[in-house]
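Alright, structures below, take your time with them.
We did not get these values from a lab; they are worked out from the coordinates using the rules stated. Predicted model, so just to flag it, every value in this text is computed and none were measured.
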Structure P
Amino acid sequence: MLTQQILENLSKFYPETVLIITILLIAIIELFFKKKTKVSGIIALAGLAVTLVFTLVQFKFTQQAIFFQMVVIDPFSLFFKLLFIFSAFLIVFFSFMSNEIRDMEYKTQEYYALILSLTLGAFLMSSSVNLLMMYISLEMVSLSSYVLAGYFKKTKRSVEAALKYVIYGGVSSGLMLFGISIIYGLCGSTDLFAISGYLSNNAINMVTLLVAVFLIIAGFGYKISAVPFHFWTPDVYEGAPLPITALLSVSSKAAGFAMMIRFFLVAFRNSAAVIPGQETLVYGILPGFHWNEIFAVIAVATMTLGNFVAIWQDNLKRLLAYSSIAQAGYILLGFVVVTPQGISAMIIYLIVYYLMNLGAFFVAIMISNKYHTESINEMKGLGYRSPFLCVMMGIFLFSLSGIPLTAGFIGKFYLFSALVNSGYIWLTIIGLLNSVVSLYYYVKILKNMFILRPAENNSSRIGFGWGYNILLLVLAVPTIILGVYFAPLTKFAEYSIQMFGLK
């Protein structure tokens, strides 16, 4: 009976199974190649393509819990799985086109296997409905990230980044595990739905619960780069290979948001208000425990610190790191609003963030390839030497700052609308002011590219080839289109949360 149940669950676990098989296949096949090849990268792309097919097939399921109620398949997890797959696709292509990765002295089979391992962990993070499964999947993502961040083992900057990442990650992980143990001690279960039922129907010590939640937030905050758990971000982003920096800024962060949303909206909802058999999602904060107010403070601190520290950065990777911290603050604004509109706004912003942030990092890769610099001051006149590249960068940066007619504007519009409709006017004003601040340091990059002239002996045009330009357009065109025609985006976001939290 048990074996039959496991086999039946495995039939609904095909996307993750394909990733596991692909990782093993890369490890085995690359043993036969003595020289560095792209075979492992091609296998990774093929595995991701098959994973995509099986993930799309899962959309026929409404909601199913598998593996002893540890993992759930629902539209919410499927949305994030698609995001992780497309992110991994682009990161593999980025790696093919990055001189950093091409010029490595050693073989890269572990590199692509680790990217898939991180993606597999992210899959499980978005699907977990059990605290132990959440912790294990988070650790899987973290361990892969540590190795990838320090993949240039002969480069001092890369090794330093990995070491700092491990230290901060280990502390945050330990705090989170301690918080989970307290929750288990209070409720006697690690299942999110069982925790919700116990908290709604039993009197508990709110101080103890608050301590546990703060400890668990440390784990989530580290993964999404929220203040005050952000300290690792600029150093790791600067020291890691550029494609990995892009991967951490999107997949790792999105996985953290997925797990955090599921944890708080399931474990701390008011189960007493849920009507059995209902077909609509109930959002209700546990009486006497307004955890969303904690995130209002974290969101303000994250936005403000990220934006103001970014102003002083000269290194493009560090600037994008602090920009990524600020963007996490914007996304958290939707979490303050415990309504379907707020969570839907978070989903919308994560989609547009995926496009504009990966686009900005790909431009950074191209600049590093041809101009061998990460310094913003050394990018003077790039707009005259590589106009197409710099125009694309302008699109991504304006979208990140929320300029109208870009996808970033739509993302922020929905976030701020959700805040206003819920009465958080003060939070909306802080968000708008932070957007103005962010425009300053984004424009600083464009000023160096377009207004300042290059030196006379360094003004020749430099092209990048059709492959690079096509990949830029793949990211830039949707960034513009979704800024004008965004109805499919909102419908997809609403679909992704329609069955969320039901059992």
Structure Q
Amino acid sequence: MPPNTILLSGMMRELSATPGFTDALLAQLNGDKQGPALMTPTLIKTLRELILGKDWHGLDRFPGWTLQGINPTVKMAGRIFAKKDDGTNAGEGVEEHPPQETGGITTERVKPYIDIGPYTLEQAETVDLDKPSTLPGFTTESIVTDLGSGVVRGDGPNATLAPMHAESQRLADVLNRLSLNNLGNAARVISTIDGHTAAAPEQLVEALIASGHTVQVYDARYFANFGHFHYKGQEVMMPFWIDSQIQMPDEKRPLLVPVSHAEYEWEIRGPKINANVSWYFGIDGKSEFRTMDTLDQTWVLGRHAHTYTGKDAVEVTRLVGRMVLAFMHQHLRRPGLPFGGYYPLGVCQDGVAAIERKMTGKDTLFPNTADVALFDDPRDAEVNAMMAAIPKDYDGGLPEPERIFGSIPTDDFSKITIPGLADDLARVKTVWESGSLERTTSWFQRMKLRVLTCVTAGIAMLVIWWRRKRGHPTH
């Protein structure tokens, strides 16, 4: 455990008896697009039972299910959401007749799915990036919430990045708005810097480079922190565990790994703009460029799997812009998807993995949850093909060890502070590299085996009965 850190179970040992606190905690995790989107009613019920039952060991490995185990709970939640929606088969896969966008595409319609700051879809304008941003600086307002009993949710400022918030926020807003220039009948917005003009995200990166700025794009991985809780000034360690379906050597238990978070990060330094922005499809249902100036908790670590500069940085930005547009098309066609589309359209890993494969020829992220059948819009043919090319983890298959280890946010396991995880990873990596890795079977695979066994036995009995009947006819 790193200094000034406490496990979620440690916090709940002290607070579970406090009247109303457990309900307040669960409400935070299951609020309006807040908390892990996989916190379906079944998972919330399980979490509540662990806390009320004082199963602290279980809480420290929550939920510890395979993705195939989580998948039905998400589909069930989707059916519940679908009943509340007007004509959309949310959570049920592809509709027989895919919905079409209805009505005009307005700023108000896209606001729930993307932040474009002061810009609109209705008004054409030119954004002059030669002038400093006039947006306000960093604030914790709407980011940090005091839950009482010494518990705070939300993180404070990153000392290096927060001072650049005004420029970072403007850049994120501009990149998002440029991504929507080809959305329906949206008015055209362009940006200018040092005499260079840009009407698309990749053109803005080209303009920044041409105007003397350095641009580096990082493929970054972290342990996902769904809670962002602090207790009495301590960071609360709250990983969300998933069963990798890898057998621990010489033990009757699987390797559990914390779900990781993946994003692309732009670091811009130069004569006029110094900013950092990121992109990912988040638990808030938004596929967008974002600021990234809060302070990560120590235990989430961080690793750059790839670094892109020059033409590669431009190409990654182009692909991300296409992703932003494709996800917006999905939102407008299927507004009733549960959790803002998070999970059926993928999680943060899917889009990053798709771009990684396009750029490098391989993908090293787990899990991927997108229902690729939903990516059927002919306007997004490139993104559709990219999403179809990456592995899927919802159909009972065994995730490749390369993707499980590729998602870990460090190459040095000794830096991992989540209790027990470093040793588990080291042991499994040893047997993997020696070629003696063993896999477990999921509940879905076990159920298929049982059904197959029963069917086989039934057929065998029927054949025996039929042969006996032919040999001893009834008179």
Structure R
Amino acid sequence: MNIPTTSMKQLDESPLTRFHLRVCLYTVGGFFCDGYILGSIGLALPLLTSEMNLGPWWEGWLAASALIGIFAGALIFGPLTDKIGRQKLLLFDLILFVVASLAQLWVTEPVLLLVLRLLLGIAVGADYAIGPALLSEFVPRRFRGRLLSSMNATWTVGFVASYGVGIALQSSMGQDAWKWMLASSAVPAVITLLMRLGSPESPRWLMSKGRVDEAQKIVTKYYGPEYTAQELISDEPAQKANYAALFSRKYIGRTVFAGMFWFCQVFPYFGIGTFLPRIVESFGLGEGHMGEILFNVLLLAGAAAGMFLMDRIPRRAFLIWSFAIVGAALLYLGIQPNAPLVILVPVFLIVAFVLSAAADLETVYPAEIFPTEVRASGVGVASAISRAGAAISALLLPSILDDLGIGPTMLILAGVVGLGLVISIPLAPETRGISLDEAGRAKASPAELKV
């Protein structure tokens, strides 16, 4: 094969094309499904617990079941994606989405629902490992932050959309509304599955496996004949696709940082989001669904703001200052839970806005800081650690709210956010504006704290 000569920098700086947008669309579609699946339990949970006469123990387990599944799915499919490829598994997890979503229509016992939510969580965990790895390996450097952050922003759209659909179904479907709320996730899953049919494998992954001809064909077809897959070969020795490499001296700092900053973001996000009706009621923030609607509107606005800011300010400063702002707001809510609504409402909405904006980093940082050979494994471990935090939050929050009240609950969430701040200051690297290979070698730099 006659392979032209060009530099990796030229490929990393290729123009944004319709192909890149297509890859982004069918990748973020999976994250819409992820957010929808996890958000749908919020409104369905009070209805199904009432119908099945379930206590706090079952309520906590059903809320956490998908999150536990994500933990397992991310751990299983991370290294599997690095071993057998991104494209095949990208289709498999959507098929599982569709089947498990529809099966929720026939649930009559909490045990079966628990199993189905676990399976859905496994599919979501697979998508968390596969999606960011695949998208980061296709998109040009200068668009990488915005396109990767669009995954989490779309996740937020799916999360909020599930609330809108849930409210509509609750008013029209009667006693079985919760089944339709949960099963409706099959609709976006089918649409995304159709978009993913015929999608190409990552040429970076193919080159890491020595499959030069296959990689070159993809590069030529989708980038142009002036680019060469040969330049996708890393200068560093290849790593085996397993977790031992991630916990070696070389990568342990990146692994701890990626997992723990994500853990400390999703702990309050899921704790508040899953039990939003109860938390809004505890604060007395409006009647009906108004408090929930306002919170979700600010989640959407925050996700959009995060995309806008992603390539305009340093990643490190974005993360650290977001932890500081959210931590201070939660601390205030914990100390003054009975403050006037004119103060409580803005502070509560600040939590939603800033937490959602910074959550866009969850699909950017982990995909950037690991090399191709272990990228999906690294993202998988980080998402598994994060979902352990989300599951713990979902399991414990009902009991904490019942036993301690809203003030101490907010103080606990503030403590977790504070831990994220403490971890990020020494470990967060700066990866904005550099090539994907350089980002995988980036180190924490306190000087980058200035915006």
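Given a value of -0.33, -0.54, -0.67 for log10 I(q)/I(0) by the Debye sum over Cα atoms at q = 0.07, 0.09, 0.10 Å⁻¹, point me to the structure among P, Q, R it was derived from.
Working: P: -0.36, -0.60, -0.74; Q: -0.40, -0.65, -0.79; R: -0.33, -0.54, -0.67.
Structure of origin is R.
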Q.
When relative contact order in percent (Cα under 8 Å, 6 or more apart) is computed for each of P, Q, R, which one produces 18?
A. Q
